[in-house]
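Chemist: Right after this note come the structures.
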Structure P
Amino acid sequence: MNIAHANLNDPEVQALIALHQQAMLAGSPQGLSFALDLGGLETDTVTVWEARIDGRVAAIGAMKRLNGTHGEIKSMRTHPDYLRRGLGSALLETIIAHARTQDLRILSLETGSGPAFDPALALYRKRGFNNGAAFSDYTLTDFNQCLHMALN
C-alpha cells in the first residue's frame, strides 16, 4: 500500500469520490449528507490522500482545516474491492499525523447512524474519537452525530 496526496484529476480518484457521494446520499435522510463532491474537495482548506494497492486507487481520505486549531475529517471511503485490509485505519493515521504537523488541537467529524456507518464509527472510536457537540455548521439530529479527538 502506498499513501500519497491524491491527484484530483485522476479518473480513479474521481470515481471513488463519486461512489462515496452516491453512497452517502443514498444512506442518509434528505438534507443530512454532507459528503464533499469533487468541487468541494478542490479548495485550499482541504487536503486529500489516496491509498493505492498495485497501482489502483483503493481508498481516499480528506481533512478540511476549519481554523487555526480545528480540523475536520471528510470523505473517507475504501473501494468495495479493498475492504477489511486496514486502508481506512492507515488513512486515518495519515490524517491525524498531518493535523499534528499543522498544529491543530482538535480533529472532528460528522457522520451518520445505523448499520452502514457502524464500521467507520468503530474505527473512529477505536482510535480515540468520542461523541460530542455539533461543530461548524452542523446540527445534531436522530441520524447524524459528531465525534472529536484532542490532538496532543
Structure Q
Amino acid sequence: MNNKIFPCLWFDREAEEAAKFYTSVFRNSKIITTTRYDASSAKAAGLPEGTVMTVIFELDGMQFMALNGGPLFKFSEAISFVVNCKDQEEIDYYWKALSAHPENEQCGWLKDKFGLSWQIVPGNLGELITSPKATAKLMDMKKIVIDELKNAQ
C-alpha cells in the first residue's frame, strides 16, 4: 500500500463487485491485488473457501481496501467520501454514476448501490455558500447545481 492511512470498506460478499464498480466510475483507477480465503481463514470467517477476502484498489491515486467480512456491519452516513468536482459536468457525471437511493439524497450527499455515502460537491463549495441565501439554497438541493448557488449570492 502506498498510503500510510487508507480506508477499509467492509462488505458482506460484494468487495470484488464494488472494487470493479468504483474503478469503472473513477478515472485513473485500478485494482491492485485480490486475496481469497483459504481453508483456515474461511472457517474463521464463516465464508466458503476461495471467496474473495480483500481487494486493494486505487481511485484517482488514493488506495482503498474492500473486505468481504460477512453481514455483521453495514455502511452509515457517519462516514462518507467527498468528491471535489471542477464543474457542473463532473458533478453530473459522478451523480449519475453513483446515486442509487434518491430518498437519501441531500445537499450533495448520495448513497451508492452498496449503501456507501458520497458527497459530490464543487471544489469551491465554501466560496459558493458565503451568503445565508446561498446556504439556504444548498439545503434545498439534492444534487448541487452550481449556477443556482451562484445566483443565490
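Chemist: Using mean count of other Cβ atoms within 10 Å over residues 50-57, single out the structure from P, Q with the greatest value.
Modeler: By mean count of other Cβ atoms within 10 Å over residues 50-57, the leading structure of P, Q is Q.
Chemist: To continue, here is another question. Please state which of the structures P, Q yields 23.4 when mean count of other Cβ atoms within 10 Å over residues 58-65 is computed from it.
Modeler: Comparing all candidates, it corresponds to P.
Chemist: Once Kirkwood radius over Cα pairs in Å is calculated for all of P, Q, which comes out largest?
Modeler: Numbers: P: 15.5; Q: 16.9.
Biggest value here belongs to Q.
Chemist: Moving on. Out of P, Q, choose the structure whose coordinates give semi-axes √(5λ) of the Cα gyration tensor in Å, for residues 34-97 alone equal to 33, 14, 9 when calculated.
Modeler: It must be structure Q, since only it matches.
Chemist: Work out which structure the value 1.00 belongs to, where FRET efficiency 1/(1 + (r/R0)^6) of positions 66 and 130 (r between Cβ atoms, R0 = 41 Å, to 0.05) was derived from one of P, Q. Don't skip to the answer; put the middle values down first.
Modeler: Values: P: 1.00; Q: 0.60.
The value was obtained from structure P.
Chemist: P, Q: which one has mean count of other Cβ atoms within 10 Å over residues 18-25, as calculated, at 15.5? Could you put the intermediate results ahead of the total?
Modeler: Numbers: P: 15.5; Q: 18.5.
The correct label is P.
Chemist: Which of P, Q yields 1.9 for distance in nm of label points 7 Å out along Cα→Cβ at positions 10 and 74, as computed?
Modeler: P
Values in this text are rule-based calculations from the coordinates and carry no lab data. Every value quoted in this text rests on a predicted model; they were computed, and no experiment measured them. Cβ atoms are built from the backbone, for glycine too; each structure is taken alone.
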